[in-house]
Structure I
Amino acid sequence: MNYYLSLCPSVDTTPPVIHSCPSDVSLSIAAGRPSSPVYWIPPSATDVSGNVSLVSQSHHPGDSFLVGDTEVIYLFIDGNYNEARCTFHINLREGITC
């Protein structure tokens with residue numbers, strides 16, 4: 001019987017796993033207001049390698065958003081450059097008359 005042993009190192013191709021990616025947010029703000037701050041709990045990520053970093057985010061909790069739809073993106077990368085994204089939308093509309 002012949003046995004073969006592979007000496008090739010395994011390559012991590014598994015992207016990070018994102019936890020608690022926020023759902024889309026829809027808010028009505030007072031008529032005449034051009035923007036409003038919006039808050040959320042930021043997502044986190046883990047990886048099989050134990051090494052994952054948040055490398056960019058388009059917005060931060062508490063940023064002011066204009067009336068309309070805005071995409072929010074968080075990008076995580078592990079040590080082997082595998083990527084994972086969390087994407088959600090902030091939709092502000094005028095509609096409340098004070």
Structure II
Amino acid sequence: MVLITEGASTELRRLLSYHAALPRQGMRLRVDELGSLKMAIDAPHLGDAVIRRDKVVLVIMDPPVSARLAGRVLDFCSSDGQPRPEFRLRDKPADP
């Protein structure tokens with residue numbers, strides 16, 4: 001399953017609050033045909049993987065997306081040359 005950094009967790013909570021998501025809703029992740037990460041507020045469906053923080057639904061993924069993102073890290077940070085932070089998927093660092 002994808003790992004969520006503290007920065008990503010904070011921004012996901014902010015977005016859910018800003019868009020008045022209902023208590024059982026979270027951010028559904030999907031990957032488009034070009035490999036770009038897409039997000040939409042949604043409620044979990046049967047079989048979905050759900051990541052919670054402090055009992056709050058943050059991230060929802062269907063099984064294929066969950067498998068595709070396994071071992072990846074979702075972060076919210078500035079990238080090279082970008083003036084604003086953005087969500088980024090990166091590989092999980094190897095264990096020492």
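Every number in this text was worked out from the coordinates using simple rules, so none of it is lab data. As the structure is a computational prediction, the values presented were derived from the model and not from experiment. Cβ atoms are built from the backbone, for glycine too; each structure is taken alone.
Here distance in nm of label points 7 Å out along Cα→Cβ at positions 10 and 66 was derived from just one of the structures I, II, and that gives 4.9; the source is I.
Look at FRET efficiency 1/(1 + (r/R0)^6) of positions 2 and 82 (r between Cβ atoms, R0 = 30 Å, to 0.05) for each of I, II: the largest one is in II. Suppose Rg/Rh (Cα atoms, Kirkwood Rh) works out to 1.28; of I, II, which structure was it derived from? Comparing all candidates, it corresponds to I. Name the one structure among I, II that distance in nm of label points 7 Å out along Cα→Cβ at positions 18 and 58 of 1.1 was derived from. Going label by label, the one that fits is I. One of I, II was used to calculate mean count of other Cβ atoms within 10 Å over residues 26-33, giving 12.1; which? Going label by label, the one that fits is I.
Quick one: helix-only ellipticity at 222 nm (-39500 (n - 2.57) for each DSSP H run of 4 or more, over all residues; to 500) came out at -6000 when computed from one of I, II, so which one is it? The structure behind it is II. Each of the structures I, II was assessed by relative contact order in percent (Cα under 8 Å, 6 or more apart); the largest value belongs to I.
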